[in-house]
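There are structures below to look over.
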Structure P
Amino acid sequence: MISLETLTTFFGWCSVINIAILLLTTLLLLGFKDFVSKVHSKMFGLNQQSIPLIYFNYLGNYKIAIFIFSLVPYLALKIMG
């Protein structure tokens with residue numbers, strides 16, 4: 001059986017890793033926006049004007065998923081412990 005301390009540590013590291021991935025992805029999309037847009041436009045046959053909206057949607061959904069599945073359980077376990 002997993003202890004609360006181990007579970008808290010797990011969710012803490014999940015939060016750190018996921019937030020780092022979100023920040024890295026955001027920085028890469030901001031820094032190489034034109035290059036990445038062209039590549040994704042050609043790969044998936046997307047209109048180049050709609051790609052920034054798709055990126056914004058992706059980043060927003062990923063942030064919500066981090067809050068729901070990593071950060072909130074971590075904070076709840078920290079409050080309990």
Structure Q
Amino acid sequence: MDDLRIAILDYVRREYLEEDDERTLSPSTRLISGGIVDSFSMVSLKRFLERKYDVKIPDADASPEAFDTVDSIAALVERLAAVRA
């Protein structure tokens with residue numbers, strides 16, 4: 001697993017799961033449709049990604065589908081970073 005996916009997983013665990021939550025998170029875990037991330041949390045996750053990776057995520061790209069798994073979030077960040085480069 002690459003550093004981007006690890007950073008996203010760490011953020012989700014730290015910000016959205018209780019310490020006693022025993023759910024296992026992986027890059028393919030459903031975050032939004034699985035009830036881990038809600039629309040308010042998605043906004044804070046978007047801000048985290050924009051700051052940490054110096055990308056601008058357009059609102060049109062910040063869809064529930066794009067933020068539903070760590071893999072889909074990482075793909076979005078990678079795509080936006082490549083466009084910026």
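Just so it is clear, none of the values below were taken in a lab; they were calculated from the coordinates. All of these numbers come straight from a predicted model, not from anything done at the bench. Cβ atoms are built from the backbone, for glycine too; each structure is taken alone.
A value of 16.9, 51 was computed for Rg and Dmax of the Cα atoms in Å; which of P, Q is the source structure?
For Rg and Dmax of the Cα atoms in Å, the value 16.9, 51 is produced by structure P.
If mean count of other Cβ atoms within 10 Å over residues 46-53 is computed to be 11.9, which of P, Q is the source?
Working: P: 11.9; Q: 15.2.
Checking each candidate, the match is P.
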Value -26500 of helix-only ellipticity at 222 nm (-39500 (n - 2.57) for each DSSP H run of 4 or more, over all residues; to 500) was derived from the coordinates of, among P, Q, structure P
Comparing relative contact order in percent (Cα under 8 Å, 6 or more apart) across structures P, Q, the largest value goes to P
